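The structures considered in this document are given below.
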Structure 1
Amino acid sequence: MPIQVIGMIGVAPPADDATVHIIDGGVSPDYLVEFSRAHDEAGFDYVLVGYTSTSADGWSVATHAAANTDSLGYLIAHRPGFVSPTLAARKAATFDQLTMGRFALHVIAGASDRDQQRDGDYLTKADRYARAGEYLDVMRRTWSAPHPFDHEGRFYRMTDVRSDVRPFQQPGPPVFFGGSSPEALAMGAEHCDVYAVFGEPLAATAERFDDFRVRSAAFDRRPRFSISFRPILGRTEGEAWDRANRILAAIEGDGTKRSTRLAGSGGARPYDRSGERMLAHAAAAEVHDERLWLKVAEATGAPGNTSCLVGTAEQVADALLRYYELGDVGYVLLRGFDPLADARAFGAELIPRVKAGALAIDEQRTGAATGAAAAQR
């Protein structure tokens with residue numbers, strides 16, 4: 001499958017130019033439509049619709065955006081536990097049917113206890129992942145079971161489950177997850193299709209991919225990967241680094257106000273294993289692999305996607321393709337610090353280079369495989 005590019009839509013105009021998160025601030029229908037159309041026109045394949053305990057409802061956001069775009073897909077972040085998995089299965093199947101396959105699901109068990117508790121969820125993180133696994137099992141059975149079924153597990157009990165609506169995509173839409181804890185990896189290896197990670201140095205990323213392939217193989221699954229970055233582009237490399245430093249200065253200058261707005265963040269302290277990993281890489285070096293810049297992660301405590309690639313569009317595309325060469329990377333998530341303008345800029349220069357480069361790599365792999373097969377005959 002060709003590489004697919006994911007963006008992230010906001011629901012209201014950002015309060016500043018150096019936004020770390022873009023799903024807060026209420027909801028503006030007009031801005032949401034403009035933002036979604038910008039991604040559609042720029043050549044993004046999907047946009048992530050984020051989730052926090054204070055943000056606008058993602059299903060409603062995606063429905064409104066989908067009605068106003070032509071081909072853009074929606075990767076809806078969803079927390080198991082707040083609605084029944086059978087209801088969530090029907091919601092997902094309905095959206096998938098109405099958009100003719102423009103849907104993927106990102107399962108988030110919840111990294112922050114504080115954010116979960118705003119919605120009344122007091123389970124431990126380990127229990128949240130256990131619940132997510134059972135939830136996904138029931139959801140997938142609801143999508144595909146040929147006959148009504150009963151379920152009795154640790155977290156859910158259902159009788160005579162059936163659904164009149166099935167997903168447009170068969171056997172079901174792709175299910176993403178992220179996380180670095182043992183509980184997250186165990187749940188994802190058994191139940192999910194795509195492992196979403198934040199951009200780390202190439203060597204560390206290769207190790208993570210290899211580890212997760214082994215975990216998934218125990219369940220006879222071959223995972224795909226999604227990797228997330230914040231590109232910072234300039235017409236020259238120097239211009240890109242100048243912009244990066246301005247963004248960092250704005251974040252550091254607004255640190256007190258920002259730390260109160262980041263869902264679940266404790267200022268510059270990480271609140272999950274992924275954040276801990278990012279800060280360890282940031283402490284080891286300011287720049288990795290020529291383009292990977294982690295000063296924003298260091299300044300914010302890595303609350304989400306804070307891995308920056310800095311350079312010209314050509315340089316950043318080349319850096320992204322080095323990750324693609326690690327294998328099984330089906331998706332790359334790109335979002336900027338000036339969200340709307342950057343989405344358009346990525347479409348003009350970055351996305352075409354990434355897709356063309358990935359296609360060239362695929363053709364080389366196919367040719368090499370064909371040559372090897374011919375040599376064995």
Structure 2
Amino acid sequence: MGQESCPGFRVSAPGRVCLFGEHSDYLGLDVIAAAIDLTIEIMAKPRDDRLIVIDYSDLKQKDEFTLGDFVEYRTKRDYVRGAFNVMARRGVIPKHGWDLQVIGTIPMAAGLSSSSALTVGCIKAITSMAGSDLSPYEIALRAYDAEVAEFHESGGTMDHYASSIGGIIHVDTRENKVSKLPAELDIFVIGDSGEKKVDTVGDLRYIRSTVEREYKEISRNLKSFDRRKTALVEVQKLRQGIPTKERRMAEATLRNRDLTNRALKLLNKPSRGGTELGRMLKEHHEILRDDLERSTTKIERMITAAYDAGALGCKINGSGGGGSMMAYTVRDEQEVASSIERAGGTAYIVRVGKGVTITMRD
């Protein structure tokens with residue numbers, strides 16, 4: 001199929017916020033997330049050769065490679081090339097070259113999953129280029145392969161499911177099952193602190209390895225331990241005195257587990273959540289801040305400002321240690337956004353978004 005008979009297209013993949021279960025999916029615990037209406041866009045035009053030419057317009061960077069069974073990596077985490085390699089191993093290779101322009105409205109390194117949106121968008125684009133098709137569920141899994149498994153990183157599938165499927169989702173990690181939730185949430189205000197994370201992947205690896213070691217230690221003393229089912233109080237009975245930092249981290253993940261289960265009951269109804277949802281978000285943030293030590297002084301200042309302006313609930317968003325916070329509100333979004341900016345952040349008023357989409361172009 002040559003350039004003259006192949007139309008161009010535009011793919012749009014959303015970022016996401018994690019509502020409940022931050023630092024849970026890679027531990028085999030459930031999460032609740034929502035796509036947001038900030039996106040990564042990929043504009044594709046066919047070529048008459050075998051080249052893929054990529055213009056990362058926002059970054060003022062370019063990449064170029066020849067289609068084949070394997071594309072060499074230029075960097076440690078070369079996600080777009082990773083997406084092409086993951087799909088090539090499954091026999092999905094475009095028959096001719098393409099010009100790709102990548103632009104986005106998701107702030108980078110802000111905990112809003114810009115890299116996952118990029119990989120989800122790439123998988124969707126590659127299937128279209130090759131005349132193939134995948135379900136949103138399959139797109140998410142292949143995007144996970146391209147971003148996480150391909151580079152032997154820590155991380156879960158939450159980001160990819162949220163970006164591919166859209167809406168508010170619950171991810172059951174044991175059954176690898178994703179379900180959309182009917183809650184009709186109001187507006188979120190994202191506050192980007194501008195504090196760049198030093199090593200997001202390293203943070204995830206540290207938390208995961210630390211907690212997994214603690215789970216093993218708990219299992220030695222509590223043979224029936226099941227991270228998904230064992231009551232937190234049973235684990236706490238094993239303590240002798242003040243828990244170590246590592247045990248506190250492990251217990252925090254079980255508190256997050258229980259909070260996520262409570263939130264699931266609330267969000268499984270077509271309600272707006274209101275003050276009850278706000279209280280749950282506040283509780284989640286306190287666990288992330290106090291037990292997993294994921295907040296910063298500036299983000300705490302932004303959260304205080306958001307509450308002063310009428311936010312119902314706030315939490316750090318993403319892996320923490322910088323990046324962004326989110327505030328849930330029902331009517332005071334402009335005031336909350338202005339207050340966050342006065343506290344030194346950059347505010348984005350967002351709504352729940354749809355999953356990855358493709359629009360054909362002449």
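Upon calculation of relative contact order in percent (Cα under 8 Å, 6 or more apart) from the atomic coordinates, which of the structures 1, 2 produces 18?
Derived from 1, not from the others.
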- Item | Answer label among 1, 2 for the case where FRET efficiency 1/(1 + (r/R0)^6) of positions 35 and 155 (r between Cβ atoms, R0 = 25 Å, to 0.05), calculated from the coordinates, equals 0.10 | 1
- Query: Quick one: distance in nm of label points 7 Å out along Cα→Cβ at positions 115 and 323 came out at 1.0 when computed from one of 1, 2, so which one is it?
  - Reply: 2
- Once distance in nm of label points 7 Å out along Cα→Cβ at positions 11 and 179 is calculated for every structure in 1, 2, which label goes with the largest value? 2
- Structure from which 31, 26, 21 was derived, semi-axes √(5λ) of the Cα gyration tensor in Å, options 1, 2: 1
- Query: Among the shown structures 1, 2, from which was the value -14500 of helix-only ellipticity at 222 nm (-39500 (n - 2.57) for each DSSP H run of 4 or more, over all residues; to 500) calculated?
  - Reply: 1
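I have 45 for percent of Cα pairs over 24 Å apart, for residues 99-242 alone, calculated from one of the structures 1, 2. Which structure is it?
Matching structure: 1.
Each value in this text was obtained by applying a stated rule to the coordinates, not by laboratory testing. Keep in mind the model is a prediction, meaning the values are calculated, not measured. Cβ atoms are built from the backbone, for glycine too; each structure is taken alone.
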